[in-house]
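Q: Right after this note come the structures.
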Structure 1
Amino acid sequence: MATSTLGGLRLACADVAEATASDTVDGVAARWVAWPRSTEEVSAVLRAAAGLGLRVVARGTGTRLAWGLPPKGLDLIVDLSRMDAVLAHTAGDLVVSVQAGVRMVDVQDALAAHRQRLALDGADTLGGTVGGTIATAASGPLRYRYGSVRDLLIGITVVLADGTIAHAGGTVVKNVAGYDLCKIYAGSLGTLGVITEAVWRLHPLPESRRWITATTPDPSGAAVAIAAVRASQHDPTALEIQRAAPGDAVTVGVAVEGVTGGIDARAQAVADLLGAAAGVAVAVAEHPPGWWGQPLPAPQATVTCEPTGLADLLTNGPGSLCGSAGAGVLACGLHDDDRLGTDLARLRDIAQRHGGNAVLRSAAPHRKAGLDVWGPVRALTLMRRLKDQFDPDHRLAPGRFVGGI
C-alpha cells in the first residue's frame with residue numbers, strides 16, 4: 001500500500017517522499033510529505049489524496065502547528081515552502097499578491113523597499129508564512145490601529161479537499177456557495193482547505209515612530225491609563241500591556257507614528273496623558289521595549305475581554321500577560337504542569353464575566369489531553385455545517401479545530 005500510494009502521489013507532484021521523524025504535527029507523525037510549487041500542483045495532490053482517502057495537513061515553516069489540537073490522524077503533509085513568491089505588488093493601489101508559503105518577514109522586506117508594509121507584526125507572525133498567518137489569524141501590536149488578518153485580507157485562493165480551486169475577493173473565478181472565504185479561512189487551522197495565495201491591503205511605512213511606556217504596581221491604575229489613551233485623540237498605532245507574573249507591576253506601552261517633524265510633540269502629549277492617568281514616571285524611546293510583540297512560551301492561552309474587564313484580568317488573572325490591551329486581545333502564559341487546567345478555568349471565568357473567552361492556544365499534547373481547549377463556541381453548529389460542505393470526509397487537519405472539526 002505504501003509503495004502504491006507514494007507512486008500515486010508522485011503522479012500528482014514529483015516532489016513527494018516518505019516522511020521523516022521530524023515530519024509531525026503536534027506529536028502526530030505523517031507518512032508522506034509533498035512539496036508542490038503552484039496552486040495547480042496543490043490541486044493535483046489533493047485530488048490524489050482524496051482518491052486514496054488520505055488525511056492531510058498543510059505546513060509552512062511549522063512554527064504554529066502546535067496551536068489547536070493534534071490531528072486525529074495524519075497521512076500526508078502538504079509543505080508549501082516552495083510556494084514562496086511575491087506574485088504582484090501594485091504599489092499605487094497599496095495591494096500585494098503572494099503565494100502562501102512565502103515568509104511574512106520576506107514579504108515585509110520586499111514591501112519596505114517601496115516604503116510600504118503589511119500591518120501584521122509581532123514575532124509569532126513574522127516568523128511564519130502567509131498561509132500560516134491566515135490559518136491561525138495571528139496578529140501583533142498593530143492590530144489596534146489597522147485591524148486583524150480578517151480586516152487586511154482582501155483576496156484568497158484555496159484548494160478544497162477534493163482538489164477544487166476556489167477564489168474569493170477581487171475577480172471571483174469560483175464562488176463557493178456565496179461564502180466570504182477570506183473571513184471563513186482566517187483562523188480555521190487548515191480544516192477547510194489549503195490556502196495557496198493571498199491578496200493583502202497595505203499601508204505606508206511611517207517616517208518616524210516612538211514608544212511610550214509607564215510601569216505601575218497598581219493593575220487598576222494601568223487599566224485607567226489604557227482607558228485614557230483609548231479615549232484620547234492621539235490616534236496611537238498600538239496599545240500594549242505586559243505583566244510578568246501575578247502581583248508584579250504592569251507596564252503600559254503606547255506606539256505612535258507619523259512625520260519626523262511632529263513625532264516628538266505627539267509622543268510627549270501621549271506621555272503627559274499616560275503619566276497623569278497612571279501616576280508614575282513615563283519613558284519615551286525610539287525603539288520598542290524588549291517584550292513588545294514577543295510570544296510567550298507554551299502553555300499559552302489567548303484571552304479576550306471587554307476593555308472594562310481589564311482591571312479584573314490584570315488583578316486576578318493567572319500567569320504572565322501581554323498583548324493588545326487596546327483591542328482586548330491578550331496572551332497569557334500558564335503553568336506547564338497539573339495546574340494548567342485550573343489556570344485555564346480561572347482565566348476563562350474572568351474573561352466570560354466581561355464578554356470574552358479564553359482559548360488554550362498552544363501546549364504540549366499530553367497537557368491538552370482531557371482539557372476543554374476552546375471553551376464555549378456559539379457558532380459551533382454552523383461551523384460543523386461548513387466543515388461538512390467544504391470537507392465532507394473530514395480529511396483536512398481532522399480534529400484540530402473546535403468541536404473536533
Structure 2
Amino acid sequence: MFDKIFRLNPLYSITPFEDLTDEQKKRFQHLVSNKALYGFVHAPREAKLTVKAVNRDLADFLRQFSRPIRLRDAFQKFDRGTKEERRKYIIRLVLDSVLQVLADGEFISGVEAVNRVLTSSKNLAYSGDKRAYIQTISERGIHLAFNSALTTPQDLATYLYNLNCIPINRRWKRHLPDSKALAAYLHLRDDGTWQGMPNSIRSRQIRLDEKGEPDTFDLYWRSWDFKKRKHPKDKPSYKVYFSPLPQDLPRVFQIVRGAVAESGAHFMKIGRHLAGILRPDKLLVYFSEYKQAFDFASLMSEQLISLDPQGVPFSFQVNPKNPIVSMGVDPPHKIGESYSWRLYITTKLALAIQGARRDGTKNPLEYIHAYMQLIGVDSLRWRPLSDDWSIEFTPSGQRDERSA
C-alpha cells in the first residue's frame with residue numbers, strides 16, 4: 001500500500017478558515033469544534049462529497065497530494081502514528097473519496113479502490129438468510145435513507161439516528177405531560193429514588209453549569225451512579241439498551257433496576273420526558289467490561305422475552321429471539337467526548353450511502369456493508385469486528401446530550 005501512487009481528488013480544495021467566503025463560513029460553521037482548526041477540505045456543493053475540518057499539519061499533509069505522489073514519500077515529513085494507524089487513516093480518506101489511488105492507469109476511490117488495491121479483503125457476502133429483528137429494521141432504514149431525497153451527510157445521519165422513534169401523540173401527551181408524571185409512571189420519587197433502592201446506587205440530581213444554567217444532559221436524562229464503581233475515562237464503555245414499547249417500560253424498568261446493583265454496572269439512565277421514552281434507546285445501563293455487559297444483557301433478555309419490542313437500530317441483538325435487549329460500545333472520553341455508538345455508526349453510514357450513490361452500484365446494501373467492514377464495524381450484526389475498539393471517533397456538529 002505505501003508504494004502506491006495517490007492524489008487528492010481534483011474536486012477537493014484545501015482552504016484556510018479565514019480565506020472562505022461568507023457563504024462557505026456559514027455552510028461549515030457546524031464543523032468548527034476546537035481552537036486547533038486551520039481550515040476545510042471541501043468540494044463544490046453539487047459534488048455531494050463530505051467536508052472535513054483539518055488542522056494545519058493535516059492540511060499540509062494533504063497538500064502534498066495536489067500532484068500524484070507515492071504514499072511512502074508523503075509520510076516522510078509526517079512521522080506520526082504506527083504503520084497500522086496510518087494505513088487505517090488512508091483507507092478512510094480513500095473510502096470518503098478525499099484521496100484517490102492509481103490502479104491500471106486510472107485514479108479510483110471508494111470501496112472498489114480499497115478492496116481492489118489497498119487490501120486483500122473481499123466484500124462481505126450478502127446472505128439472504130433470515131435476519132434478526134434489529135438487523136431487519138436497520139437494513140430497512142438504510143434502504144429508506146438511500147432512496148430518500150436527503151443529500152448532505154448531516155441530514156442522512158440525523159435521519160438514520162432518529163429511526164424507529166414513536167411519534168408523540170395526544171394520548172401520550174395527556175398521559176405523561178411532564179417529567180413529574182413520567183416519574184410517577186415509572187414508580188419513582190421526584191428525586192429519582194425508588195422504594196427499596198440499594199445504598200450502592202445514587203440518583204444524580206440536575207447540576208448547574210458555570211452560568212448557573214441546568215446541565216443539558218440532566219434535563220434530558222434521569223440517571224444513577226454506582227457509588228463504588230468509577231469508569232476509567234481512557235477506556236471504552238459498553239452499553240446495554242432496553243427497548244420495550246412505552247406501555248411496558250414500567251415493568252421492564254422495575255426488573256432492570258432490581259438486578260442492576262449486582263451486575264457490575266457503573267451508570268444507568270432513562271428518558272426524563274415523554275420524547276425520551278418514545279425513542280428506541282429509552283433505558284441504558286453502562287459497563288466498563290464487555291463480559292459484564294454481555295452477561296447482564298443475556299440475563300435480562302431471558303427475563304423479558306415475553307414482551308413486544310420497539311428495537312434500537314444499529315445495535316447488537318444479544319438474543320436472536322429477543323430484540324428488546326441489545327448492545328453498543330462508546331469510545332473513551334479522551335477520543336470523543338459525548339460521542340456515542342449510534343452517532344458514530346449513523347455518521348459513517350451517511351458517508352457510505354453517499355459513496356454508493358456516487359458509484360451507481362447495483363447493490364447499494366452490499367457496498368454499504370463492505371464500507372462499514374473496512375472501517376471496523378460488522379454491519380450484519382452491528383458490533384465492532386475486534387474487541388480492541390480502536391476506530392477513530394471524530395465528533396462534528398453541536399454537542400448533543402441526547403445521544404445514546
Structure 3
Amino acid sequence: MLRQSRGLLTLLISLVLVACTSEPTRAPVKLPTNTNNLSVSTAAFPSPPELQPQVEFWRKVYGVWGRGQVALHDDRYMDIIYGVITLPGSVGEGQNAEQKDFVKEHFETLRDMLRQVEFKTATNAPLTPSEQSLVNHIRRSSGGPSAIAGASERLRSQRGMRERFKRGLEISGRYDAVFRNVFREAGLPEDLAYLPHVESSFQNHAASSVGAVGMWQFMPSTARQYMILNKVVDERRDPVASAQGAAQYLRNAHERLGSWPLSLTSYNHGVGGMQRAQQAFGNDFGSIVKRYSGANFGFASRNFYAEFLAARDVARNPQYFFPEGVNYEQPLNLDQIRLRQSVSAPMLANYYEVNLWELVELNKAWKPGVQDGQISLPAGTKVWLPAGTVSRLAQRGTADRALALAEPVNTARLR
C-alpha cells in the first residue's frame with residue numbers, strides 16, 4: 001500500500017519544507033511565487049489583513065497552479081500549504097481513477113501524520129525530526145501553535161485552475177464592457193463584472209450539482225425574482241440578461257447589508273444568512289470569516305469574498321500570471337429586438353433572413369421547444385440578432401415588415 005510507503009512519507013515532509021517557496025508547475029513560463037504585492041484594496045472592496053492568507057491562496061489556485069497540480073492545505077488557515085503534488089499521467093478536465101487514488105493516498109497518509117503530531121503535542125511526547133518539521137510549519141502560519149489541534153480534520157485538497165481561469169479570461173473579453181455597463185447603469189461598482197470568474201469561469205454552460213445554472217450561477221428560485229424563467233425561456237442561459245439580474249440582486253443585497261464584502265458573500269450564503277452574521281459581528285468582515293459559525297456558513301461561504309478579490313487581482317494582472325499571453329475574444333457586437341407579438345423561431349428567422357441555427361446559437365435562453373418551433377416566443381421577448389441585421393433590412397427597404405413584428409432595442413452599449 002502506498003500509504004505505508006516510507007518514500008511517500010519522505011516526499012510529504014519534503015513538500016512541507018518547500019511548499020511556500022517553490023510550487024512546481026507544468027507551464028513553460030516563470031510564474032510568481034508571492035503575489036501579495038498585486039492586491040488592490042478599495043473603499044468598496046477592502047482587503048482586510050485577516051483575509052490575506054485566503055486571498056493569496058486563491059491567487060495561486062487561479063493563476064499559478066495548473067490542473068495537473070493538487071494542493072494539500074488547511075481549510076481554515078489557508079497559509080498552511082503542506083505540499084503541491086503533481087498528478088501522474090495525462091491530465092484532462094477531470095481526474096481518472098489512477099489520479100484520484102494518487103491524491104487519496106497522499107491525503108490519507110498526510111492526515112495520519114497530522115493525527116500522530118496532534119497526539120504527541122497534546123501529550124508532550126517526543127517528536128521525530130520529521131514531525132518537528134511539520135509542527136514548525138504549522139506554528140509559523142496565521143493560526144500559530146493553536147492550529148496544531150484539529151489540523152488532521154481541517155486537511156483539504158484543492159486542484160489548480162490556471163488553465164480554466166485563463167480560458168475564462170479570454171471569454172471575458174467578449175462580455176467585460178457589457179457587464180461593466182450593466183453595473184454602472186445600476187449605480188454599482190463596475191468591478192462586480194469580475195464575479196463570473198468565481199462563479200463559472202465565464203462558462204455559460206456551467207451547471208452546479210444543486211441546480212445553479214449559467215455564467216452567473218442563479219438558482220431557479222432566485223432567478224424567478226430577477227429574470228424570466230418559464231417553459232419558454234431561461235434567462236440564466238443569457239449572459240447579459242443574467243448579468244442584469246445579478247445587478248438587481250446585488251443592489252438589493254447592498255441596500256439591506258450596506259457592505260460589499262457582506263453583499264458579495266450573500267451571493268453564496270444568502271442575504272438572511274449574512275444579516276445573522278452581521279448581527280453577531282457588525283461589518284467586521286475579518287471577524288465574520290474567522291469566528292462566525294452560523295448554519296451552512298462553511299468553507300465556500302468563508303472563502304467567497306476572498307476568491308472574488310483573488311480573481312480580480314489575477315484578471316487585472318494577466319502579464320504576471322499569464323506571461324505567455326491571453327487571446328481575449330472580441331467584444332460582444334449584436335443587435336437586439338423586442339417582439340411586438342407572439343412568433344415562432346422559424347418565422348422569426350425568415351422575417352430577419354437569418355439561419356435558424358444561427359438564431360438558436362445567439363439566443364441561449366431559448367428552451368428546446370422554442371428552438372424547434374413547437375413553442376412560440378411571447379410578445380415582449382428580447383431576441384438577439386447578428387450585428388447589422390436591423391440596418392441591413394432598413395437599407396433594403398424591408399424594415400417596415402420587420403418593425404411590424406418587433407422593435408429594436410438600443411444596443412449601442414454592446415458595441
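Bear in mind these aren't lab numbers, they're just calculated from the coordinates by the rules spelled out. Treat the numbers as computed from the prediction; the structure is a model and nothing was measured. Cβ atoms are built from the backbone, for glycine too; each structure is taken alone.
Q: log10 I(q)/I(0) by the Debye sum over Cα atoms at q = 0.16, 0.22, 0.23 Å⁻¹, for residues 138-233 alone was computed and gave -0.97, -1.09, -1.12; which structure, 1, 2, 3, did it come from?
A: The value was obtained from structure 2.
Q: Let me ask something else about it. For distance in nm of label points 7 Å out along Cα→Cβ at positions 74 and 362, find whichever of 1, 2, 3 sits highest and give me its label.
A: 3
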